[in-house]
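Pasting the structures in now, so scroll down.
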Structure 1
Amino acid sequence: MRRGRVVAVLAAALCLLVGCTATPGTTEPTRDAAEPGFAVDADFPDPDVVATNGGFLAFATNSFGANIQVASSPDMHTWTVEQRDALPKLPAWASKGRTWAPDVSEIGGRAVMYFTAEHTDSGRQCIGVATSSTVAGTFTPASTTPLVCPLDLGGAIDPDTFVDTDGRVYLVYKTDGNCCGLDTWIEIAPLAADGLSLAGPPHRLITQTEPWEGQLVEAPTLIRHDDRYVLLYSANDYSTAKYAVGAASSSTLLGPYVKQSVPVVSSELSDGLWDGPGGQDVVITGDHAYLVFHSWDENHIYRGMNVAPLLFADDGVHVLVP
């Protein structure tokens, strides 16, 4: 699963978040690894990257008529958007053309995709699940009903899978309260062994508390290293330059989580290079650690995909700006 690729990053990142000594042998990315410009210069929001035998696959929010877009790369630097839809058929509860923020992982010997879609009957967003024999295959819905759909909380979006040290698999997601004047929460719930149903009730991890977060937190990415957990998340209004990526850490899975004082990446911290960065994933390849995320093009028309090296500084985890 993609979570296994972040161990090297967290050896350093967690020390910065919790004040420990960096793990010996951890490799930081070098400045010449940074590349300006979009890795995918097209509308490719909320990227989720999965390592394969032949390179990497990135899955993204709907665009160009595809429910779930796919791009491929042999090396994390050169990307090609594939002319196919990874989820061509939606379940009956979902509105066509309104699918977002996929997460693809290998669970129980097959590929499982969690996706956000509009719940047609309510107009809210909910999380569905689909399966394929391989991550490079075509996914089909695994249920006729949503997996997570708390309509009283505004719905749910932005699924993310996490595997703990005991092998238990969890789904992390956002309750979409900002749709209707409610707080937003990043929640976590255990999954059944096959990944197709929840195995217990959800638990709340964080909500919006910091001035830079505005009215919401969303797009969680949860990782564990040694005895610590790190939660990356996006916050504020995705349509503006205020959107940014934050981080929080905890000694236990269910928290409490302590937030990093400054964002991991923002428009301001990148001197305007990335307009409204967010929707992140983390990838380790060789001796380089990358943050994969979207940001707006210069005309604020579409959100392209960026791949930027991670940098570890005294005040926390940040990306390396080219």
Structure 2
Amino acid sequence: MPKLTVALGDYPHVNALLEGRTPVPGYEIEPVEVRPIIAAYRRMIRDLEFDVCELAPVSYAMAREAGVPITAIPVFINRKFHHADIQCGPGSSVSAPKDLDGRRVGVRAYSVSTGVWGRGVLSEDYGVDIGSITWVVDDEDHVEGHVPSNVEHVTDDRSLGELLARDELAAAFTGNAGTGRAGKPTAGWEAPSSSDGETYPLFPDHDVIERDWYLRTGIYPLHSVIVVRNELIEADPDLPTKLYDAFVASKDQQVAADPTWSSVPRLAKQSKKVGGDPIPYGIESNRPSIDAMLRFGVEQGLLDHAPEAEALFADGDYADR
């Protein structure tokens, strides 16, 4: 029986698949642990190192446009709102999103999903001129060649967290997208916290704002999509459907064991925010989010054009689940 090497993040709703409890007919699953999982994104895009891999959706769309031989199935195993992810420098005097116009804002790399979604919100909802902002980065993009002229690389090895605390940035994204780590994605890349002043959130009422944004737009930001090497799909055109069904069955087992998602507090909170499934699979139920991702990608210079949502995915039977 052929093996499929599979690289995924640490999510309880994929464990049944990785452990063989929801099989992929005709295949043996061989899990490959990569921590942080972001490190696998670059290895998949540049070296096709895995058969099946979690990937940032924006990076996937960029890679596909660049001709990388991978194709997705509409399985989105991680989701996240981003209004809470923008922190302002202690002396920045930023009190509203428009105050960021013409300022310097930190993000790990320009194409990071959190940055793409955050810039989209700032531009579409608040009229921020994201082209006037200098985006300060300290890592490289997974797919090269789409860095606009208003992107500046840190050259002295200081972390974005340090730059923000010292007010050399007006704002920055938090967590793995910015101040919560330093350097390229490797084990132990968490950045030390800085005591040089207190940063503060751009959106202190982010929970209310995120709920309102979702109800108005239907957009629930995508953070992970599953991709497959094209040669495997060419050899077995039914593989995308087999994988989709196995991922759905794995999620179903998790929901049966933990219907309120209590074991994943972030997803439990997001379930309440969206009023249902915190990680819906399929194309139709995710169309507003897919379309927004592609629109933001084009507007921010990461994609040359926005294809139809269906064009991103391998042929298969993908009933919304």
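Computing helix-only ellipticity at 222 nm (-39500 (n - 2.57) for each DSSP H run of 4 or more, over all residues; to 500) gives -1000 for which of 1, 2?
1
Taking mean count of other Cβ atoms within 10 Å over residues 114-121 from the coordinates of each of 1, 2, which one would give 22.1?
Values: 1: 22.1; 2: 24.9.
Answer by label: 1.
Once mean count of other Cβ atoms within 10 Å over residues 66-73 is calculated for all of 1, 2, which comes out largest?
Details: 1: 22.1; 2: 17.4.
That would be structure 1.
Could you figure out which one of 1, 2 the value 26 for relative contact order in percent (Cα under 8 Å, 6 or more apart) was computed from? List each step's numbers first, then the result.
Values: 1: 18; 2: 26.
Going through each structure in turn, the value belongs to 2.
If Rg and Dmax of the Cα atoms in Å is computed to be 19.4, 61, which of 1, 2 is the source?
On the way: 1: 17.9, 54; 2: 19.4, 61.
Computing Rg and Dmax of the Cα atoms in Å on every structure in 1, 2 gives 19.4, 61 only for 2.
Laboratory data are not the source of any read-out in this text; all were calculated from the coordinates shown. What you see is a predicted model, and the numbers here were worked out from it, not measured in a lab. Cβ atoms are built from the backbone, for glycine too; each structure is taken alone.
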